[in-house]
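Some structures are shown below for you to check.
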Structure 1
Amino acid sequence: MDKYGIIGFPLGHSFSRGFFTEKFAREGIDAQYLNFEIPDVAMLKDVLRDNPELRGLNVTLPHKQAVIPLLDELSDEAREIGAVNVIKCTMYDGRWTLKGFNSDIIGFTESIKPLLQPHHKKALVLGTGGASRAICVGLNSLGIEWTYVTRSPREGMFAYSDLTPEVMAEYTVIVNCTPVGMFPKVDAAPAIPYEHLTPKHLLFDCVYNPEDTLFLKRGREQGATTKNGLEMLHLQAVASWRFWNE
């Protein structure tokens, strides 16, 4: 039986096992999906040794960047983003070959694209962590200029205090790449000036738990279009399966 799985630490929040277990049952695929909770990415060698039937892995925090030196090959997107969240595992003649991919860009662009209007030319990207890099590459591919927003002022970025009415009018796409508002701290929201949002704004939250964050609620109160990260997550999973079986 083929095996697939996810490496990360911790994995209590992971959505992938449920998604793929349901997919295998629904489509009659003779495979199983396992959680490999490893605090140190060096333990990947143990996972591979103990599971020779592995065909693919998802990668989540904190290993998306640390796993790269352990791989034999990277896709162009994974190299540009500098992070891997999918690994294709191929055993040949007793030796593993590991190729890293990044499905974040696919999930994001395919999820936000149907909502984009001609006036959506510039985006504010809230947060500068690992998730934001893939979002920025995705925005580039969609022809949307972007600027980071961070708590501490840095060159070429906005601080939250820089978000004047004029800036908010110019940047009509806002993507939250921070964990602010994620369960269990559902009463929090990124500190943007929501009063300057309009029906021309599009708010995209990479958070999917809860499905309706305070960030999105406050945007809708001003007439903005909103979307959470749940479809993005599903599209990432679909892309993973494609990478593993291409």
Structure 2
Amino acid sequence: MLEVSALASYYGRIAALKGISLRVREGELVALVGANGAGKTTLLRAISGVQPVAAGRVLFAGEDITRCAPSARVRKGVVQVPEGRQVFGPLTVLDNLRLGAYTRPRAESARALENVYGLFPALAERRHHPAGTLSGGQQQMLAMGRALMARPRVLLLDEPSMGLAPFLVEQVFATVRALKEQGTTILLVDQNARAALAVADQAYVLETGQITLSGSGRALLANPAVQAAYLGL
């Protein structure tokens, strides 16, 4: 479904991605773990088209989308939930969700809205409230729901549990598992390496812009180097 090949990207003269290659098969949940500054968010931004790429390719369903505009990638089905949620605070929950469906026919967006409300009942209850009045956990639900309104073929999740209380982190990962069970293809970045690896089919470890380890989520959970660096064991 998604293939990144020898991808390089820079911030000025600083190399943020140094020849990254990875694959996400249809229906898989693939996790990216690594320390702050490793390049995880930069990689997601490069895949979604908002970070310039200096070399390499991004293939989606066999098509080279490396030079496609971000909006064109959304229409093809590559949709990102950004780090920090980035909801439109003054707008209502409903309007935020509708904005996520700007590429979809109206009838289709109505069905998607019902699906989102089924997944996140709290959003249905507060649909007419300004998004800025929601709790952090509810705003994360809204950011995920907004992305789902675009009917993604690949969902890029950037730090969905960041800044949330432990019980809300559990809710977020329960939702991620539910999306996976529904067949959604997911590329997940999260600082909670233990939780991310536990739900992942495949996983990659990024260090200073390079992939240093890869394997199944279960295998990396059991890897002593990963345990020492990211799991506190």
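The numbers here are math on the coordinates, done by the rules we state, and not lab data. Only a predicted model underlies this, so the values are computations on that prediction, with no experimental measurement involved. Cβ atoms are built from the backbone, for glycine too; each structure is taken alone.
Annotations for the structure displayed:
- Value 1.4, calculated as distance in nm of label points 7 Å out along Cα→Cβ at positions 33 and 225, assigned to which of 1, 2: 2
- With distance in nm of label points 7 Å out along Cα→Cβ at positions 137 and 209 derived as 2.6, matching label from 1, 2: 1
- For mean projected area of the Cα convex hull in nm² computed as 12.2, the structure of 1, 2 it came from: 2
- Ranking 1, 2 by relative contact order in percent (Cα under 8 Å, 6 or more apart), the structure that comes out highest: 2
- Test item: FRET efficiency 1/(1 + (r/R0)^6) of positions 17 and 105 (r between Cβ atoms, R0 = 25 Å, to 0.05) calculated as 0.60, pick one of 1, 2: 1
- Comparison across structures 1, 2 (criterion: distance in nm of label points 7 Å out along Cα→Cβ at positions 49 and 73) gives the highest value for 1.
- Answer label among 1, 2 for the case where distance in nm of label points 7 Å out along Cα→Cβ at positions 9 and 217, calculated from the coordinates, equals 2.3: 2
- Which of 1, 2 yields -11000 [helix-only ellipticity at 222 nm (-39500 (n - 2.57) for each DSSP H run of 4 or more, over all residues; to 500), calculated]: 2
- Highest-scoring label, criterion being Cα Rg over 2.2 N^0.38 Å, for residues 153-192 alone, among 1, 2: 1
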